[in-house]
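Taken together, the values in this text are just the output of simple stated rules run on the coordinates, not laboratory data. Owing to the predicted nature of the structure, the values given are computational and were not obtained by experimental measurement. Cβ atoms are built from the backbone, for glycine too; each structure is taken alone.
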Structure I
Amino acid sequence: MERVTDVPESSARSADRDQVNDYDRFAEAYSAETENNLVNAYYARPAMLALAGDVAGRRILDAGCGSGPLSAALRERGAVVTGIDASAGMLALARRRLGADAALHMVDLSDPLPFDDGAFDDVVASLVLHYLEDWGPTLAELRRVLKPGGRLIASVDHPFVAYTIQDPRPDYFATTSYSFDWTFGGQSVPMRFWRKPLHAMTDAFTTAGFRLTTISEPQPDPAARELFPDDFRSLSTKTCFLFFVVEVPPAAAGSDG
């Protein structure tokens, strides 16, 4: 990360969305960088898969699927996976990975989802929600497309990290944005994320009608110890991402649905 700066909320909202978080500009470089690296391949994805557990036969929506590595891993475990992403470049890479018949759709998570009520058993949203200022509309849609008893498994930047990466530190209890330049493949691209205090995250889930079942701060895959000896200890002793499992309450017995 470079040039971390705080962005006034009014300015962030009015900024041209095409100028930040434009994954089409660096889809190939980002996918190559994160395919087998420590944080994504040996921490974030294994943690999501562990929380998902046995997914054989389950209909899963990969919300923000990117180039499809998590979708591929879920499919290998027997899940029926549908992927959505706002980046055409990322979806092209996902189709290359998953095949021409893969269920992939270009969808912005700020918009209504093109799926029926109760279409999925699970939703996975890996490192996605922190791109959104207001989680409410998105979580409401994710809940809608989940069946009763369905799960949302999500990961975000840990607030302990997001609120301490700049000096002076921002107000922890405020929802604020921050920006930086990400460099992949020799090109620098502007990125913007939103940070929320932990209580605001859990409140957003419960307000959307979910029941919180798990908050996890997992360890990286032990296999990474030999592959990344210099960085493994740092990742295993410091906060990085925060993982949630939330559920749609089961339908009441005798309910007409």
Structure II
Amino acid sequence: MSTPSPVGAQFPVRAFGGPTALFEYGGLRFLTDPTFDAPGDYPGPDGPYLTKTAPAAATPTELGPIDVVLLSHDEHPDNLDHSGRALLADVPLTLTTPGGGRRLGQGAKGLADWESIELDRPDGGTLTVTAVPALHGPGPRTEVEAITGEVVGFVLTADDLPTVYVSGDNAQLTLVEEIAQRFAPVDTAILFAGAPRFDELFDGSTLVLDSAQAARAAKILDARRVVPVHYDSWAHFTEGRDPLIAAFTAAGLADRLDLG
């Protein structure tokens, strides 16, 4: 297991808004849940069901080459929008859910919970990406997945590199505890937060971590640094930057919160 690096020695994570972030690890460039559409509505059978409120901080053409997309799920446009789907055609590998791997086709690989894949590093050696469990709402897996679909998170490890956790759209701290049992301490946790909710789903309960839960997840993981994403740019995200700062401050973890 790798040793957490000093806070000042962290690798950069660039967040673009929503769930989308870019980082380099082991010489490979990873992008999470690509969403680059302009602000607007995404229609459902009864009218708009998701509304994007702000543009991404960059365009796909400004990113440079991407080696791997870590896609928590492909079924919701706030995790993979039209521009994001177009971007996947230029990415050699997209790691996602088993169902997403089948739907997306060439270049995509679905991973079951705890399944790992080794990736070659440009400078020699390998790194490992392990799929870890996530649930997009409260309750038992069968009930949650019947409503919001399959979701996956990821842990990145290598003998000479710090451990990185990308939560995906996970709402359940019991799963974070399972992940911590195998991988803690975590050097960098990219936590999807924002407390998204809809009155008609799960009685208005949050579908992804709220700010207090994100702080609790950081403690469970013994995370040296937390980079929150998935808390801005969409109308159904109910907790933004200020609640995150307040929650991490209340938990005594303000020094671990990296808001860029």
Structure III
Amino acid sequence: MSASANTLEQIVQGQAPAALLNPDGAGPFLLACEHASWRIPEEFAGLGLTEEARRSHVAWDPGALEVAAHMARILDAPLVISTVSRLVYDCNRPPYAHDAMPARSERFTIPGNAAVTREERTRRTRTYYEPFRDLLEETLRGFRQPPVLVTVHSFTPTYNGETRAVELGILHDEDSRLADRMLDLAPAFTAMNTQRNAPYSPADGVTHTLKQHGILNGLLNVMLEIRNDLIATPGTQAAVAEDLARLLSATLTEMRIDANRTEAT
């Protein structure tokens, strides 16, 4: 895949609530980007937000889609994305989660989510979450061998007035196999300040996709969180994507070598 910025913009501004990039990817990884877009469909009238809020990190993960698209090319991996803002529906949350359709996010109040009825929650779930969930599961089933699931996110350098020193978070839920080895190898592949389960952890409810599509299917899985000031330009997006792709490939190679050694003995 060689998706240009214009092509990516056309995909996320289309009508489909979810999209598959690089569908013919034949590598061992399956990538997902749940917060790829700030697009709010016209029916929501912008959720009553200002332009600043609609374009801010509360509505999407700036830079994450571009990094994920570069990684998909390098790793020859399919990439499943949500094309709507996480303020409409956060595809990394189950339907029962209160922040699947948040009424407030950091310093922004979301007027269009202030009084979401049960019926509206059900409608949004069916319209915006289920297509993403089903496309990810369908793509997973298309692999000949069980893939490694990697979700790609970004986070803001300052949250509620607090500066974050972490630059790359390697997140996991109860299955830490891939994350453990990545953390061991990370210093050889990136100069970023890399931390486990930071700036978020499973306690923050951020591992839904890992649990739903990774752990329940017995897949190696990891969530990557990149500080968004480090991926603000095409050049830095490409450079970080290359480092992360190399780290993932090296990690998987080492884990397979270890597994073969164990089987041999």
If distance in nm of label points 7 Å out along Cα→Cβ at positions 58 and 242 is calculated from each of I, II, III, which structure is the one that comes out at 3.0? II
helix-only ellipticity at 222 nm (-39500 (n - 2.57) for each DSSP H run of 4 or more, over all residues; to 500) derived as -6000 - corresponding label from I, II, III: II
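Given a value of 15.6 for mean count of other Cβ atoms within 10 Å over residues 162-169, point me to the structure among I, II, III it was derived from. Walk me through the numbers on the way to the answer.
On the way: I: 12.9; II: 26.9; III: 15.6.
It must be structure III, since only it matches.
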